[in-house]
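Bear in mind that the values in this text are calculations on the coordinates, not laboratory data. Only a predicted model underlies this, so the values are computations on that prediction, with no experimental measurement involved. Cβ atoms are built from the backbone, for glycine too; each structure is taken alone.
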Structure 1
Amino acid sequence: MKVLVVGGGGREHALVWKIAQSPKVDKIYCAPGNAGIAQLAACVDIKAGDVDALLKFAVKENIHLTVVGPEAPLIEGIVDKFNRAGLRIFGPGRDAAQLEGSKALAKHFMAEYGIPTARYAAFHDAKEAMDHVREKNCPLVVKASGLAAGKGVIVCEYVADALDAVRRVMVDKEFGAAGTQVVIEERLEGEEVSVLAFTDGKTIVPMVPSQDHKRVFDNDRGPNTGGMGAYAPAPLYTPELHQRVVKEILEPTIKGMAEQGWSYKGVIYAGLMVTKDGPKVLEYNVRFGDPETQPVLSLLDTDLVEIMEAVIDERLDQIEVKWKKGASVCVVMSAPGYPGSYPKGDVITGLDKVPREVVVFHAGTAVKEGEIVTSGGRVLGVTAVGSDISDAVEKAYHGVEQINFNGAHYRKDIGAKAIKS
């Protein structure tokens, strides 16, 4: 069978890598792909957001399965368009994808279905939002409601910080159209965990729990990024917590979407804060996370294509999804300046020195004059599987140490929380 993967980052490289292991697959295309993906798939010069061009390509090449990596095409309705054309595609429909496309809609959805989350208010007017901040007079989180590539969330300790955050989002438009509406919510205390699950709209199969590292610097300092690394499984996520998450969050979410008439055949991602009162939803993503996908798929022991086909055919309850023992860690290497402005085109060396047991997923790379160069903020996701978190951490960082490019930055504490616990 022929498979098309949409996207060109580290998550998509991990998807291509896992899909390539399926005996069912004869040919993989990736649009637009990157330098690492090109070693496993035929890269197609079509942007992930160009839904019409992707549809035309899929029809022309008789693609049997399309897998969508990033959120933007899902929110634009790529699944609905492919379905109308009679094509098989893994991902939620446009209506359900708004759970990620609009943080305000997601909060309203959670309130309607009794899903635990932080208390909140949503505003279209900056003055009203600022008045609300002054009235609350406590630590708050200010979020651009629309898509902001993981960077539109500002955690505020003081009222002045929150007022400045509203100004940045709504007045200065630091995150563009994403800041047309703002969500202001109470700041939750606790530790974060990412729970991804396969669902065909009826059955839910959770993946191994993972923990992302959002801040750019060690010890969770600095601005939020798209993610500087992740590990799985997360020791914080006990069997008791798992039962609560399934019962209080995942099942009501799937039931609520069904009641809304939303089609959901893909991956639902719940970003959770584990508080003293139990798990609460920070955000939904409607696709595989990045960089959580890299360690999670490294531990998947079942053919990913078989799972995706079962999801599309609404027979997820008929297959067994198995996971490898041990743990996996992904350390992101980023360009200097990320998540702000950063240079591109710097030559990457040492990739050939990385031990074979370590997988280097390319996130922002390209080929220039025969050499692999940087082309994005997050450049590489160096990923290793070990007998436990400590073993995986040691292997991943050994891989990182072999690689060089100008100003390369990475956190040195990925997985440290798991080792301490």
Structure 2
Amino acid sequence: MPRLAKPLTAIEVKRLSKKGFHAVGTVAGLGLSINLNGSKSWVLRATYGGSRRKMGLGGFPATTLAQATEKARQIKSEIEKGLDPIQTKKINKSKLISDRAKSKTFEECARLFLDSRTFHNKKHAKQWESTLKTYAYPNIGKLIVSDIGIESIKAVLDPIWKSKTETASRLQGRIKSIIDYAIVSGYREKSNPAIWDGFLDSIYQSPKKIKVVKHMDSMPYSKVYEFLQVLKKHKTISAKALEFLIFTVVRSDSVRSATWSQIDLNKGIWTIPKLLTKTKKRNHTVPLSSHAITLLNKLERFVGTDLLFPSPQLKKISDNTISKLMRDMRFNKEFKGEGVPHGFRATFSTWRLERTNYTQELGELSLMHEVGDSVYQAYQRSDGLEKRRKIMQDWSNFINKPYQDLEKYKSKVISLKRKVA
């Protein structure tokens, strides 16, 4: 055990200048070490586990004599309890580093999560950032993610759950994903308060029950022929893209992203990669009608791009480009009534129901919709290509001929009854 030196006062400690170790008393083994460069630091010499150890207690004068004395006494107390002070210090330091690493705010976790994701659609990525910035960050952005509870989630969702149900529902899912990310990343140990099933569903009414569905404006199938005749007078790329969309009744993004490498004109097939489908589960094969093939054969192929319908910069045209074409045509009174590009899918569905004997299943497959439950889908191996080829050809034939009202036609038919002798 180190011999207890004569206690030094704070003034005496300050005057020490000789290189080496200077015992300061009060606690056995406590001293001020002065290096060759003149820097001073507190050192405690103590024996633990049969070996002599040196432990730094901080620099002087940042750490005063009184503070160094208190630290030395605490260490001595730990040694008397059988604790290894150096190991305890390492554990405390490690815990401090770990706690600091866990002290991530929700906004920090959100940015890390978004950086780790790959969005196949830039519009989707912007929607994520926009909803978080508008609704989540003002309420929980600065909160430590491990401290977020149900009240924090309610503060975000309560104001918009009924007035902006669809946005609120999507926001709930996004917050859940971010907190899930925080949990698996070690930033949070508690359960996720943004879970819907068995948690938030006991607080909020289901979005399906309160959401008002607004359908896209669609053109009556009786007007499509007239519209096509006017559309064909427009020689722009967007007009050709819209015409192709009407023939194939696929979504706008698939048409705008269509490339020549996806088209097989010999087989009359257009294969849409799964990443460009809504479900992103599998590629979708579109049977091309004779009218669609004729349109493609007349298209100009541009050097520098594989796109069917490129912009002047040889890039993918925007969704607004096609929508604006229809708005301008309506404004210029080239057609009457309502209608947007996406609405032609509803037009096709109505035509299939009212003017054909094709099944709903075939119609849904033609629209790239999921048909049946998961069990049905697991055993459904055929995509009905040849049957879909027939319905798509019938659709093209129908919209390329002047409309005939069958009811009016029937009313003009005179029934001739055979005279019985």
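Can you say which of 1, 2 returns -13500 when helix-only ellipticity at 222 nm (-39500 (n - 2.57) for each DSSP H run of 4 or more, over all residues; to 500) is computed?
Source structure for this number: 2.
Between structures 1, 2, where is relative contact order in percent (Cα under 8 Å, 6 or more apart) highest?
Looking at the calculated values, the largest one is 1.
With Rg/Rh (Cα atoms, Kirkwood Rh) derived from the coordinates and found to be 0.94, which of 1, 2 does the value describe? If you can, show how the numbers build up before the last one.
Numbers: 1: 0.94; 2: 1.30.
Label of the source structure: 1.
For the read-out distance in nm of label points 7 Å out along Cα→Cβ at positions 78 and 390, a value of 4.2 was computed from one structure; give its label from 1, 2.
Working: 1: 4.2; 2: 8.4.
It was calculated from structure 1.
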